[in-house]
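Multiple structures are listed underneath, in structure tokens.
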Structure I
């Protein structure tokens with residue numbers, strides 16, 4: 001579907017997405033769970049996201065907890081690469097459990113988060129492709145880029161399902177590519 005019919009794949013993404021909320025709610029909430037329920041979409045999601053960075057030659061995929069980890073695993077499996085999970089509010093299990101940690105700028109809920117990745121999974125010289133489902137402010141992605149920099153790895157870019165950024169300079173700076181823009185939903 002993705003490789004042979006990109007328009008059909010994007011239509012399947014739109015069909016599986018819902019805005020949820022009641023008439024009296026101030027704002028609607030994004031619900032992408034229909035994507036996971038559709039076996040065709042789930043099967044093609046990894047290849048479709050990987051195709052956004054064809055020729056970038058990443059050596060590792062990084063996924064943000066939690067949906068980014070799900071999607072990152074699909075991309076990593078498709079590319080034959082490993083997956084590094086970036087966790088929110090990480091907790092080392094022992095003194096020898098080293099992490100790269102950062103605090104993010106405010107996210108879409110105006111929260112500053114603490115993100116981390118295990119230092120033994122992200123190496124200097126790695127070429128990192130970051131995968132996530134949605135970007136609104138870019139705060140979490142800026143935090144992930146700082147983790148990649150601290151590890152001595154190279155940032156390839158961000159493969160997303162939905163781009164909701166309003167700041168085009170941040171889109172360029174992060175080398176962000178997406179399957180859909182929020183206005184498509």
Structure II
């Protein structure tokens with residue numbers, strides 16, 4: 001249940017105004033992949049796809065074209081798979097690796113999609129570079145939000161378990 005709630009939080013974090021470009025999308029998808037079977041990935045991918053539609057058509061008042069979002073939607077699924085591969089047995093190193101891979105791949109994929117589908121930049125190498133350069137200010141907040149959400153999603157239960165073991169005097173590692 002927590003993984004579904006975190007995906008709903010990610011949806012809300014995309015829909016409500018967020019001037020700092022801080023959303024729970026990356027962290028929630030990584031956590032979902034780590035905690036749920038891959039066959040259940042349809043729900044978070046569909047919900048994030050719906051948020052893309054809603055934002056494009058209703059918030060930004062732009063024409064929504066399905067093909068413009070195929071790469072992004074594939075990234076949503078890939079982030080879930082990444083969580084499944086790296087975070088089934090979570091450790092600090094694995095969480096940091098997943099966050100770095102997730103944030104970097106989202107930056108690369110989403111901005112490539114902007115360059116290739118939205119006509120904002122010329123379809124040249126210089127246009128692609130300009131697109132990535134223009135997006136650089138948003139990358140740190142994406143990485144930090146993914147780190148925060150993923151860190152809390154994995155860290156809070158681990159901390160609660162440690163506190164519980166400390167309070168009860170039981171340490172399974174020492175047994």
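Read-outs throughout are calculated quantities, based only on the coordinates presented, and are distinct from any laboratory measurement. Here the structure is a predicted model, which means the values were calculated and not measured. Cβ atoms are built from the backbone, for glycine too; each structure is taken alone.
Have a look at I, II and say which one yields 1.4 for distance in nm of label points 7 Å out along Cα→Cβ at positions 25 and 153, as calculated. Attributed to the structure labelled II. Of the structures labelled I, II, one was used to calculate helix-only ellipticity at 222 nm (-39500 (n - 2.57) for each DSSP H run of 4 or more, over all residues; to 500), giving -10000. Name it. Of the options listed, only I reproduces it.
Sorting I, II by relative contact order in percent (Cα under 8 Å, 6 or more apart) from high to low puts II first, with the largest value. In this comparison of I, II, the computed figure 19.8 for mean count of other Cβ atoms within 10 Å over residues 97-104 is attributed to II.
In this comparison of I, II, the computed figure 2.1 for distance in nm of label points 7 Å out along Cα→Cβ at positions 17 and 129 is attributed to I.
Here FRET efficiency 1/(1 + (r/R0)^6) of positions 121 and 161 (r between Cβ atoms, R0 = 35 Å, to 0.05) was derived from just one of the structures I, II, and that gives 0.15; the source is II.
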